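J.: Pasting the structures here.
Rule-based calculations on the coordinates, nothing more; no lab input. In this text, all values refer to a predicted model and were calculated from it rather than measured experimentally. Cβ atoms are built from the backbone, for glycine too; each structure is taken alone.
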Structure I
Amino acid sequence: MNDLSKTILVTGSGTGIGQAVARKFASAGYNIIILGRRKEPLVEASAILNEIIREGKFDSRVTYFPGVDVSDLDGLVSMFDKIKSEFGHIDIIVNNAGVSGPVKIFTNSTFQDFRDCVSIHLSGTFWTSVKGLEVLGKSGKIVTISTFFTEENKFEQRPYRFRTPYTAAQGAKNRLSECLAWELVEQGIQAIATNPGPVHSDRIYKTVYPKAAAEFLRIGGFPGLTNKQVEEISTELLPYLGDDDEIIETHSKEVAQRIVEANANLDLDKVQDLSKKLLQKIQEIAEKVQNNTKKMIVDNEFLSQDDVAQMVFNLADVNTSKLLNGKVIPNDRVFYPVKPIVERKISYDPIKTLENKVILITVTSTSETELREVAKLASEIENSNTKQLIILSHKNELSEVSNSLFKDFHHHNLDFSNEDAVKKVFNTINSRYGKVDSTFHFTGSYDYENKFTSLDPKSWNRLVEEFINIPHLITRESALSMASRNALESPDLFKNARGNIIIIGPQAPTGKKISGLIRARAEVFRGALRPYVTTSNQELHDVLGSNINLTLILQGSVNGDAANYEKLRDTLIVLGSQEDFRNNLIYYIDE
């Protein structure tokens, strides 16, 4: 693969995997376009790349675009305009840009942090690919780097605790790559994704593992410190993990002084000593996680960044990309055991009922048919002598329809994108009726006939909001209602908390002959909800020790059969009546 006229664009390429990919292609004579938010790493990377080009005596060049955030559509458009005028066309786009996101239990990350992580990983990949089509030449290639944690194996789905926005976005990215391949095949453009396993990087060693260890200690406790103090100390000291003792001494004293100022009965020296011991414990746990992960790899080695670059280079090969177009290629060797969590049938105790329970139904659906089915469900629930039934529907073009259908119920139209408004409603429910016992959230479906590559920003943002961000917000607020909002600072309050959260996601496409293209579009956001639910469930059960059940229902079948709403109603009433922990995660009830 050595064509001096070829050009590659790599996002997030100032450091890490992105720079390794750029170096690999520079050594093959490609023109290199790198971009990122910070200028300094790009300048340094450019110098390295230009040296490779000089040593190889290639007639190629390096261009960098600083201050480009892939989640900023206007910035991307401006960049591609400049690329078009300077290069005419490019040959390969590598979607690599990403952030670790909030490494926290899903209830404790802010809604804005969740959105930002999804925006960078998923929307950034989407818009880089779609807007890049304007300069991507015929036979161009789009290679997307995701993660092995979100890829599915038969009846399994891997959780990645403390990384809910990351897993949701990465799961959707894998399915988006498949969808792009189907939509772009007639243009001769190929799309492939690769899922690296753990990679040697500062992000893992200095950010992800230590932050995860700190979150374990915040939740599990550390002798002598409150949960809140553990969080405060770890937030302050983690950036200095591995630094000299003198630096640790200085900053541990600073954080100890702030804690003592807020708690006059505490001893400064003791708090500082505990702070240093906490940091040491965080490092021990982070190293243990790292070593345990290595033991699940056949040669006990993480991938190097150059290994990932080699994989991307191979996938961009003309013959290889043609063979693997539309595929998600594993690039990890981790033998990662998980529980089978995908089911078709539900085991239950038919004696349980919804009697004297507080039931919440939330609906973002824009389908009048589905709204009518929700009204039927509400009628059946009311006949079960519930303590209270509340229906909240998202303000959209069918608000008048929902007002008419739900006029006989306790119903409100609400902007689910407004976090404060959602919190306020949950607080009102808690104060008037007590905790929510079961939440049924209907995402609705979207039009699978619409081309993803033709979506305007408003349409794309709406999809992301309604099928990823809003389900998360409803799940988070429901879980906090079932435990206590005080659980944000006192995670012990989750222990033995009970309740059921059921997300009814997008339906499978219906019809006798369903094309691969339609199936691929339908899977993009189903592919976001599966890893999200899996990860959140592991946090609720294994980390927090709660009896809150989070379940995802995906209606329709692979045969194209229509959803059976009567079966759905029966299933929801059963799931909503559960009082004990069940390993209910993902159900395909029409299969």
Structure II
Amino acid sequence: MHSLGDEYRNNLEKVTDECILKDIFLNDSNITVKIKAQELIKDTDFIYGECLNNPSAHLRIACLNHILDDNLGGEDEKNSLLCHLTLNDPDSNVRLKACENLDGAFQEVFTQIAKSQCDTSLRRLAISKIDDEEILKELAINDEDRFIRLEAIQNPNLTDLNTLSRIIADDEDEFNRYCACARIPDEDSLLQLIFTPSMYPRLEEIAKNTYFSMNDYFLDIFDDLDEFKKTVGLNFISDESFLNGIVLNETNPKLKAEAIKNPNFKNMKIINDLICESTDFEILFEAVKKTDDEKILMEYVKDNPDANEISLNAVSKITDPDFLRGLLLNFDSRIRLQAVRRMAELGNFTSALHDFALTETDRNICFEAIAAISKTSHLVDIADRLSDRDLRLLALERISEEKLIRNYITRYRSTVWGSLEDVTSRRVLGRIALADSDADIRRMATSKLSDKEVLDQIAYGDADRSVSKAALQRLESLWSDIKLVSDENILKEIYSNGDEDIRNAVQNQIDDLRTWRQRIREVSATDDVDRLKDIAANDYNYYVRCEAEGKLESILFDIRLDELERPENQKRLSKIALDDGFSLDIRNKAFSLLR
């Protein structure tokens, strides 16, 4: 169908006939041309109508930009349009643009959006425009979305100290509590808040996050305070010599423990002497948390083999492999469990945990030990030798998917990729899949097989349909594991030994790898923070996202340690911490560096 505007589309700037411009806008197939045409239309009613009713969100937002940029229509008409779009437009970008430009007088619209279940971005924008403190209080305390609570906390119209106090005491999100601490307006308000007994569990956090230094205030009046206020004050004192004096000379163990807990108390000799000499639980608990002397920690655990919070905390800080392996023989199950968890954190204990899992009588500890094992041969051995069905299933489930590809290569080149132990474990896994009496065990083992011959046997020979179906599914997806391999040398080995289907899959993976490696090089070469933020948040490839995240960290935190406390650097870190465009890891790192 011929359009009236076809002959004019390439020279739109010269067109003065609005009928032609409207025809192009309504009928042209090129959206860029349509947008350019509407920018030249002066008919306010037409543009308003298209802004409300055009089926294309891109065109509606283009019309809205035209209305705002060229100030089309009266203020009442414009605000009526913005209200309607904010509340009713089906596209989130249109709603955001409308809400952003809506006059602050339309509080009922902002409130309606803030209390609705629409997208978080629009709600946050609306909350930032609300001036009713009662509504902000409700959102800051009760909303289930932590980002909505954060937006209400950051709104400058929320000043109520009781509300800030509740957030600091009860909000489950650490960053929200930090922001609430930062909103405390003055020293008097801070004192009023921290002298409330319900704030005691948060004193350390408040002291770290408030902008006010209370060191001199508490040093001047410390001797005149009662026990509770002294306990509070010790969290806000930064004078190391004063804290040393409290820890050495104070007779009240509660005050001594509070001084040890203060991050400004760093005298390791005093701390280690206390661990060796003190019998008070609170003092020992704080001292063990603070020490970095592993020998002292091991001596404490040897002298206190019964599990308590102090000994368990000591175990959680030990790295000595022989000592941790020895704790697996401890008579107290809580010590054994803590040792297993510490070994899981440190890694490289798979053999010890394998041997432990085969003999441990406490089922819960055994679960955690198996969950920390990564070596396939150890997991297969556990699945073969244990009698507990759930533990066997967990061991089979833990077998790494990527190793299935290596197992495939091993069939052809066992001297390169597979040890005798690997070959044996694969045979045992095949035997479990073929012959175990438990169908669930057979099904789980089948899902980890990479041997086509065994899978064929199960697919067409197992009496249980769910097991045979699992074998068929595994056969269908067997080579999808190629997507998990990032080593091009391994891929070339698979290619050289595979059939046509496998070779095609391998070639596709090699092509993909080369593509994202090139993109990683591009990410590494840029210093554009906004671009890196977008890539880190949205790129489809995990490795590219990681590269962008790492590059962001190197740019954002390029601050010398001796310059960290400069106001401009603290302001920079605060800006990063409050920017939800960064990942939580980056924001938390910025938060941790704030003074």
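J.: Tell me which structure, out of I, II, gives 7.3 once distance in nm of label points 7 Å out along Cα→Cβ at positions 44 and 372 is calculated.
T.: The structure behind it is II.
J.: Further question: Starting from the value 25.1, 80: which structure in I, II was Rg and Dmax of the Cα atoms in Å calculated from?
T.: I
J.: With distance in nm of label points 7 Å out along Cα→Cβ at positions 36 and 540 coming out at 3.1, pick the structure among I, II it was computed from.
T.: II
J.: Also, quick follow-up: State the single structure among I, II that was used to calculate FRET efficiency 1/(1 + (r/R0)^6) of positions 220 and 380 (r between Cβ atoms, R0 = 35 Å, to 0.05), giving 0.00.
T.: Label of the source structure: II.
J.: To which of I, II does the computed value 16.4, 54 (Rg and Dmax of the Cα atoms in Å, for residues 52-131 alone) belong?
T.: Answer for the origin of the read-out: I.
J.: Taking 18.6 as the value of mean count of other Cβ atoms within 10 Å over residues 68-75 derived from one of the structures shown (I, II), identify that structure.
T.: Value 18.6 for mean count of other Cβ atoms within 10 Å over residues 68-75 corresponds to I out of I, II.
J.: Here relative contact order in percent (Cα under 8 Å, 6 or more apart) was calculated and came to 14; which of the structures I, II was it taken from?
T.: I
J.: In addition: If helix-only ellipticity at 222 nm (-39500 (n - 2.57) for each DSSP H run of 4 or more, over all residues; to 500) is calculated from each of I, II, which structure is the one that comes out at -14000?
T.: Source structure: I.
J.: Quick check for you: by distance in nm of label points 7 Å out along Cα→Cβ at positions 20 and 244, which of I, II is greatest?
T.: II
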